Structure 1
Amino acid sequence: MVAWQRKHWITAVKISISLALVYFIFTKIDLEVVLKTLQKSRPIPLIMALLFFMASKILAAYRLNLYFHQLQVRLTQSSNLKLYLLGMFYNLFLPGGIGGDAYKGYLIKRQFGVNTKSVVSVLLLDRLSGLLLLWVYACLLALFLPHPELDRFKMPIAILGFLSVLIFWGLNKKYFGIVYPVFWRSIGYAALVQLAQLASAFFILKALSIEMNQLAYLFIFLISSIVSVLPLTIGGIGSREITFFYGAQLFALDQNTSVGISMEFFIITALVSLLGVLYHFKKPEMRVVETQSEI
């Protein structure tokens, strides 16, 4: 099977899985109740959720640019942010086309002549650092969640959270020496990225007038964010909703409300990702910084 056929086959499988998961969720919830809940969203908290999500993506673009600068691809923050938005648009709205990460890697390699392995490495590390902080925050929230299943494992959870950072640090030092000098700065950015997304989720709860069990909903949100990164669906569609659905079962929460939170977060994600369409028609210029100082 040639490469383009394999790519389209994988895309078709992902779309099928997303559609199957969404269909399954819609057969398990009362969609009318969910939509009525979303219609009652309070605008001010919803705007705050949007702003914090946008802040998370700006911080994420800064984190990626840290890695690019280590490859001597010294993009300006403005150029990198435009490229980042374009990547978000490709990931969510053009599932049959080139993926966002693949496009960024292709453009960087073509314009700056960077080694393919190095580009792939920094794009992978960018994703992994985000996943790491999602996991660490999930471990921290799990320590404060009153649940009989979690209570038995709180010590192992705390140890795993600490070890995950230690292991990631060791892997960076041993195998990714070219970007190791910015390891702790990238972790700092990743912490801020996920904290901003947590704040976005918190304001979604406020928008939906959810005052009870907020910690449980935020924990489910973190787990759903981890699951949505798995390359099984298109843009995490379906996988995030299924996680919210079964997470609500685990914590005895209202499943309609839980899925509503997921849908509201997806709408915010889609709105921000849609900004990238501007750079689909007019590709962003890859401007570089004029000084040699690091960002």
Structure 2
Amino acid sequence: MRKVNIITDCTSDLTPELYEKHNIHVLPLYVTFGNETYRDGIDITTEQLYEKVNEYKALPKSAALPPLVFEEAFLKYPADEDIIFMGIGSGFSASYNNAVLASRHYPNVTVVDSCNLSSGIGLQLLKMCEYRDQGLPAPEIVEKIKTITPLVRSQFAIDTLEYLHMGGRCSGTSRFFGTMLRIKPIIRVVNGAMEIAKKPHGKFIKALDVLLDYFALDAENVDPSCIMITHSLADEDAVYLTNALKVNYGFNNIVETRASGVISTHCGPRTIGILYILKNEVL
């Protein structure tokens, strides 16, 4: 049986302990402020990134991983071992296409489109590791994951419109009136892309409750093996959501993770999400 190695990028937002436990190799993405470039999660933390955003009054530049970086990662493994790469979805970054380009030189590499971001990728990676540890070969693992990808549900509540504005996803006028009305957008990943699903306004707890409402609609169909609460410096909100899921639905396998710097730059501090996999597709 050929050994199966799993590679991802830092946007998959699992904890360091989970990456290590499941032997997942992580490629860092890069962020640049001025003339300084940092490896996300290695040279710069999310807290430090926010400090630099305040200092520069602008978001960092981020770039997709080039094919050469993927080739260097693939070359670390023997040709008689299989490699599966899954990182940020093709709808969010050119990294996917660059990985595909690099993989053409390596017949033992398969690149899978997560069609997702953050721990929406991480959930799929954990399933992938489960199948690998069961002894399934790479082609069978890939086919199983492709059936799971459309069952992933990712939704986030955003506390501030400032980062959406700086990233070009919110006009100055929308930011002004949105801030005045205290709008807290709910972002969902649908068909491999982000969309604004709802716009609750007022205190942030209203947005948290909208996340819980979405979960309630799926609760009976949620895979209980793992539910993610992923956030960017929103520790108290994570406790609120975790307790609600445990008390209201009896789910105990809830994992709290921190959003990477790259993910955080697109949404800002206090962004938080509930992410999970459905057992069956809802028609």
Structure 3
Amino acid sequence: MSLISVKNSFPIPPDQSIREVFLPSHLPVWLTSVQDLPSESKIGLFLLIWLALWLPIAFLLGKRLNWKPFQPLEAEQKIPLLVPLYLLVPWLGWLTLITEGTSLSDYGLSWGWELLFSLCMGLLLGLGGLVVVFTLEGGLGWLTWQGENLKELGKVILPIFVLAIWIGITEELVFRGIFQTILETDYNPWVSAIIISSIFALLHLLWERQTTLPQLPGLWLMGMVLVIARWVDGGSIGLAWGLHTAWVWGLASLDAAQMISYTGKGKNWIIGIYQQPLGGMMGILCLLGTALVLAVSQGF
């Protein structure tokens, strides 16, 4: 039995699609023809439109932020560029619903207490995994905790949580929700998961390449674990949303407050190349451990 039973709560009669309700006869021919495209072409078109809409905004913002394409991004540059990118997702999601004749629940998003419960369970599981990893690394002498920075942690933890919640729901709706569901119309679920996780990992190169390249295997595995979380959650993206949020929130908060420092005693390939957890074995083991917990919970 899965953790959550997904219920279709989108307010549309069962015999009507969202396209029939909102746009009965006004869709252009080119838009209706999108339904007949192969699933990978639909995903490619989604990404192309997303990028085309964002690039002019990024160009204008980049000039003000003194950002040069193909150069590493600072945190104060990345967030202003990320905001308009993610603000485009609701519009693209709405367009997808219209084109496909689907509802949000088809992509794993049904608002209600079940979603909130799954979100909280994902947060607990994700944060728990980080606690285990950093406690183990501290016990082995690979890192030390900077207790004097607790006040700084208190300042950043809430705003970073809000940002992490937004990043989590946006990326989960797009990748584990829309993309995974569309691909599964043409491919086996596992094949779909492998493809989507690969796309998810490679798109992180958009922001930074040097530190992201060693993380690609970890990012791919992260995508796979999040797909499994959706399966365990009965098709809802709530559990995956919680996990994603926890990982972003925990790591970004520790980094922003400079709560930990590495001693140099641990090998880079273990703790993470460029001190990025997903670039080392500890991050990989954390993800594998999370997948194991998800598998065991599915058994129960």
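Rule-based calculations on the coordinates, nothing more; no lab input. This one's a predicted model, so the numbers in the text were calculated from it and none came from an experiment.
General remarks:
- With Rg and Dmax of the Cα atoms in Å derived as 18.7, 60, matching label from 1, 2, 3: 2
- Entry that produces -20500 once helix-only ellipticity at 222 nm (-39500 (n - 2.57) for each DSSP H run of 4 or more, over all residues; to 500) is calculated, selected from 1, 2, 3: 3
- When relative contact order in percent (Cα under 8 Å, 6 or more apart) is computed across structures 1, 2, 3, the figure 22 traces back to 2.
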